[in-house]
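The structures considered in this document are given below.
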Structure P
Amino acid sequence: MQYLKHIPTIAKWIQTNKRISGLEMAVFKIAYPEPYRLLKGTTYEQIAETISPYQDDARFEHYIRLVLSPQGEQWLKYALDLIKRS
């Protein structure tokens with residue numbers, strides 16, 4: 001599953017309400033090209049639809065429920081917008 005391996009990190013950023021600087025986005029784009037490309041070409045709705053079936057998986061349930069929460073949706077839409085504009 002392409003998103004699941006990145007969900008713990010995304011959940012951490014949601015919990016801390018991480019604000020992403022332009023420099024951080026540039027580094028992310030270079031250092032992590034796979035997740036960058038993956039996220040640049042998707043929407044929150046597509047991510048939510050893809051990860052929803054795994055929300056009862058013991059390894060990921062906490063992270064996925066956070067991503068699917070209103071707080072998670074707001075943060076991820078913010079991050080996806082930054083990625084699309086970079």
Structure Q
Amino acid sequence: MIIQLGNLSTKEICERLQITLTDQEIESLESIRSELAEVSRGRWHGFDMPFVIYCGDMETAVIVRDTYAPYSSKMVARLRIQYNQELVED
């Protein structure tokens with residue numbers, strides 16, 4: 001049984017990582033954020049424990065990765081991004 005806890009916003013993830021995204025980057029990520037832990041295609045959900053951004057598909061994971069990647073050298077924690085491989089091919 002896998003247990004994941006939390007519902008982190010983009011700003012809360014940035015606080016954890018001690019980085020600052022632009023307002024546009026925050027708005028873009030928040031527009032595809034899922035409040036629910038059941039993540040569908042085109043959406044992501046931020047978990048606190050374990051600290052991970054879970055995406056509904058690879059395309060969303062790439063968007064999330066590409067947004068955070070330029071800040072990687074400034075991050076004080078490891079950011080893990082996962083996606084639901086079951087949704088990749090129907």
Structure R
Amino acid sequence: MDTSAPVILRVGTPEYACVVIDTSDGMRYEASLRSFESVYCFPKTPEAWNAVTQDSSGLALVWTSRFEVHVDQVIALARRAERRRQSA
């Protein structure tokens with residue numbers, strides 16, 4: 001059965017080469033993206049790493065250096081996944 005990828009609702013960069021995303025399926029994923037460091041456009045400094053936004057569809061993260069990862073890549077590399085607490 002095909003399912004659509006969850007949409008990224010929020011992104012954080014707690015440390016260099018690491019992202020935390022909250023997704024529309026109620027999950028929070030924390031992932032190291034160091035496996036992509038050899039990619040030419042991978043952000044080279046912590047300041048450049050922090051310059052990340054979601055794309056217009058919420059399916060990818062894009063840095064000012066033009067480095068981009070899809071939500072499925074973040075989920076696949078997650079070192080931690082947890083159900084988000086719902087706020088009232």
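Please treat every number below as a calculation from the coordinates, not as lab data. Only a predicted model underlies this, so the values are computations on that prediction, with no experimental measurement involved. Cβ atoms are built from the backbone, for glycine too; each structure is taken alone.
Can you say which of P, Q, R returns -8500 when helix-only ellipticity at 222 nm (-39500 (n - 2.57) for each DSSP H run of 4 or more, over all residues; to 500) is computed? Among P, Q, R, the structure yielding -8500 for helix-only ellipticity at 222 nm (-39500 (n - 2.57) for each DSSP H run of 4 or more, over all residues; to 500) is Q.
Which structure, out of P, Q, R, was distance in nm of label points 7 Å out along Cα→Cβ at positions 7 and 63 calculated from, if the result is 2.0? This figure was derived from Q.
When distance in nm of label points 7 Å out along Cα→Cβ at positions 23 and 55 is computed for each of P, Q, R, the one that comes out at 1.5 is R.
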